[in-house]
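Read-outs throughout are calculated quantities, based only on the coordinates presented, and are distinct from any laboratory measurement. Quantities reported herein were computed from a predicted structural model and do not represent experimental measurements. Cβ atoms are built from the backbone, for glycine too; each structure is taken alone.
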Structure I
Amino acid sequence: MDSPSKIPAGDAPGAKSRYDDFVAIHVNQTETIHFTGSFLSWHRYYMYSFERALRDECGYAGYLPYWNWGKTSKDPMNSPHMNGDQYSQGGNGIWAPHNCTSPVPGCEYCIPVVEGRGGGCVETGPYVGRMCNISATSPSLVAPDAPVAGTKLSYAPRCIRRDISPNITATFSTDAKHLDLLTNPLYQDSIGPYQDRLQGKPFDQCDPGQHGAGYFTWAADPGGDVYNTPNDPLFWLHHGGIDRSWWIWQNQKPTDRAFMIDGTLTLLNDPPSRNATVEDILDLMYAAPADTPPFAIKNHVSSVAGPYCYIYL
């Protein structure tokens, strides 16, 4: 997190560290990687690239862990990754006056996040004092000192804020919820219905799906800003869980589901765009490993082909 950014300063003035490079690419591509045909494959490639950076540039010898949402749904704040000890991803934020309602961009429906016992800066665990350098883009935190949307990718240092919500996890992040996603006949015929429910569609059900529920679990800032979510290191555990869910869904019918994708090229098809295909190129630019050229989606649909060689246990 202390290594310097590789992005030219003029392209992302807020990117001061190598970690910021990964935040910047997510900010820049948010509107083409959420509620689109590349949502799952892009984030798999993104996770792989982050793990490669940890290994190749930081000497890390392990693997990226995943968040098994059901195991922490009853008591997230005492879970190993949010209990605030030195081996966790940090604890809750200190209490600060706030309220938070996190909308899906451009959508009339939203999921109210009950005000919890946090809302302020994280002051336990390994990230105390760490700054979110890149400016907020679509902040949802409502508080006297909440961040405001700045010039895209500008420099706006601030602490990591969290408001961990047991209400969200107990309602939306249970094993039963995930099992329904993986086995309900409504989500089995093609990847479209599965991917939509994973991301919280249809929105009028007021259920954020496994993807949205993860962010609503800690919310605040940057968790409540869809563009800037990687600014909080919990992002990587959560998207490990998303990738694992896709992997399980695929492997129920591996031959039929291997190359299934669904969706257009733009967030919620706004502006209208063509359907994505497996030939579309994913380019992470400065976040990609130096020896990895841009790949087509078809190279990211299997965890045991292309640049990948892993399974989930």
Structure II
Amino acid sequence: MTLKLGVTLYSFNVDYYTYRYSLQDCFAAAGSLGEGQGVEIVGPQMIRGFPELTPEFEYTFRKLVDRYGLQPSAYGAYADRERFRGRLASRDEQIDYLRLQIRAAARLGFPVIRTQVAESVINDLLPYAEKYDVKMGMEIHAPMTVEALEPAIEKVQKIDSPYLGFTPDSGAFCHSPAAIYVKRFTDQGVPEQVIDHVLRGWRQRTPVEQLRQEVADLGGGALGDLMALESEVYFGHGDPMDLVPLLPHIVHVHGKFYGIDESGTDSAVRFPEIVSVLLDGGYDGFLSCEYEGHHWDTELSALDQIRTVQGFLRRQIETKAAA
């Protein structure tokens, strides 16, 4: 059983959309982290013509993977139910859309797709996953909790297919909102009493709509409202131990973090506990490091952040192996 390290190219989001990085630069950055590094892509971000996969992109992808010594780890798939103006995608349209992405993942050599699809269409997609030999990992992402996902979990356990499981995102397991997030809103002039109220609301698990109203009553304005909303979206209250019963069904892990200091500590995510659960439970698969501090600071080097967190993770893995 082996926990392997990788990176999702979404970590380089700002570098990519500001043209500091080309597609090749993203792969080169991933490759600089070490031989055999897992690489995860986000389909609609990287693939021209998404959800279709052109022979040209397939050739480019395979060439870059080989050049930089990477291993395809997971394909970020999307249901995009709101992609049509004025209506939601039908059930059949969702299935067709995701089927194309499963096929694309297989052609690119990905063993897993990360999905955000409702369990209502899982049974329809499972035959395609089996046909193309691609596992589907339903994402557990803040503000979701393992408890709230109990119906989906029961369905996965009942189906008990090696092609169906979960992709937990570490942002769902936080001990506090990130320091970089607090600093951004402080620097933008959000009043201290509003910031304190948002942080207190997060600790007390105040429902987000109630928190937004309270912030409005305090005169928090648009920025205060955004801070309240983001406290819900990015920083989950989950307990890493909740992952223990899911371990047989975890097919991929998103190692999201917001800012690592030199000791390997993130100010929000319960990283050491999450990794301990995975190691103790014998998780065999990739953990894709996913830097998302760029939401609040676009100047920090995503690559440096990922290199730092992977150094910490390697030490934790080695310590566990030596025990």
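Table for the structure above
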{"item": "Computed 127 for volume of the Cα convex hull per residue in Å³ - originating structure among I, II", "result": "I"}
{"item": "Parent structure of the calculated result -14000, given that helix-only ellipticity at 222 nm (-39500 (n - 2.57) for each DSSP H run of 4 or more, over all residues; to 500) is the read-out and I, II the choices", "result": "II"}
{"item": "Read-out mean count of other Cβ atoms within 10 Å over residues 55-62, computed value 14.4, structure in I, II", "result": "II"}
{"item": "Source structure (of I, II) for FRET efficiency 1/(1 + (r/R0)^6) of positions 31 and 135 (r between Cβ atoms, R0 = 25 Å, to 0.05), computed value 0.95", "result": "I"}
